Structure I
């Protein structure tokens, strides 16, 4: 397979140009382009350039309104709502964070919900930005139904990830937890289906609730919940926060993130941010440092997010290997 090496700056530029070419307003395209760059930087290929053709196709078919301008409102002192207007989630989150961060600094804790949204990509990317601003950030995002309840066969909730980013005392991130309610993100199975590769046992179930290693069959069945009923419970928590609380569409009613069938998914996100200085202050950082040391001091143990951090250090220097066929597909959307 013929490949080409791109710098991260070239990844961002290509993604942004393709999205603009497909009909996305420049501000939104830049927001999504930055997220694609971050995904490639952290070694999360399934949410990097591989997703750009899907985003572009969805703009063209109307699944996403590329020209949408998010609308921000504030119903209470510490309550922010953003209507994504069926546009990309990324610029809606950007608009919400612009209001949220100073409000948390002033009030100690703020909740942000986003409705009429779309796939927000790597959830950890968003909450990490809150930690870099010195805040404890928690995020939730729901998605089209793909996980059946334990003992059932019909999907009820999506892979529904949640993420937690914890600041250190030096303006960085102590650790980042980002995990879905399923054993693996659905995008990982979609990537293997596109590449013609099998999936490991235990990732997904067929339509009859039996384990399968065929990604195509898995996409017609359901994702396996992480930890059985506990994973399904986590997904329910996320559904309440990201869909019910925000006023977004339940995963049961949302159109798929993949393919062109159906209109806008209208899913949602929810973020909660805390300023440690409003609570335990310096003691917070001391406890986080002690907690992190207790994990990292053990041979073979690692903090959540360490793999991404190591990928980041390497890929920022080496660049990204991209299949020529994918580059051509993305370039076809560029104006």
Structure II
């Protein structure tokens, strides 16, 4: 910032390269990562969403504590106190805070245990998706030629496959399980990550720092994963933060269709499916699992939007204009 420049016109996240004359103080610049973190901390919606995510994680981690406090194991059927004389679920009360399901099980406890499944699938399947997509995208974009053509066509094939049909085929062969759910989601999601990374790498492979690494005798593997990879991490992180809620919603959808975990394992999608015949008489049976799924995915989406804006603060201005 020069002497005659109005300091009010300088954005908050821009650091001067030198200190003004007479101040005797040196102001150091900050990295793009530090600036992104600063913008993210100033985003109140993103920070509030992060708080909700932390709360959901704590509920999942301490699900056994919730069961111990209520005295209701997740799969125990309370047919005397958890069902009405007509055999219907019991509404929320002092013993069952979120009511019971069609078998007399505590809905609150099952939601807490269901959070474990959703978060586990969301994190593991997303990690698998990103790992495969990054490797394929970097190799395709950096090597080019026949390798790029083959991998690009593989990406097109994966993206064109009917998701539900393949999922049904795998479940019919292996049976529903957590591993099958993670594999199915990861298999159909990595191609989008690979396409994003490939485009970024193609724009970077002829840059000066890559040529400098080649002139120093660095191998292609080292250039790809030491020099190029850090430069594509920002869009990968943004996409990852937005991919987690999609994976959680996909897992719940598979469970709703009977392609997720086998009963009686608590699962939000499975609980919503079980409640479809009772929504007119037992609203809590479908409301609370659906609310848990809605709040969790919405929090991840809002936090992902905050991460995207933190790495690219001009995105909202460009869209607005």
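Readers should treat all values here as calculations from the given coordinates under stated rules, not as data from a laboratory. Not measured: the values here are computed from a predicted model. Cβ atoms are built from the backbone, for glycine too; each structure is taken alone.
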Practice task
Match the computed value -12500 of helix-only ellipticity at 222 nm (-39500 (n - 2.57) for each DSSP H run of 4 or more, over all residues; to 500) to one of the structures I, II, and report its label.
Solution key: I
Practice task
Taking 0.65 as the value of FRET efficiency 1/(1 + (r/R0)^6) of positions 31 and 183 (r between Cβ atoms, R0 = 41 Å, to 0.05) derived from one of the structures shown (I, II), identify that structure.
Solution key: II
Handout entry: At a computed 16 (percent of Cα pairs over 36 Å apart), which of I, II
Key = I
Handout entry: At a computed 2.2 (distance in nm of label points 7 Å out along Cα→Cβ at positions 71 and 103), which of I, II
Key = II
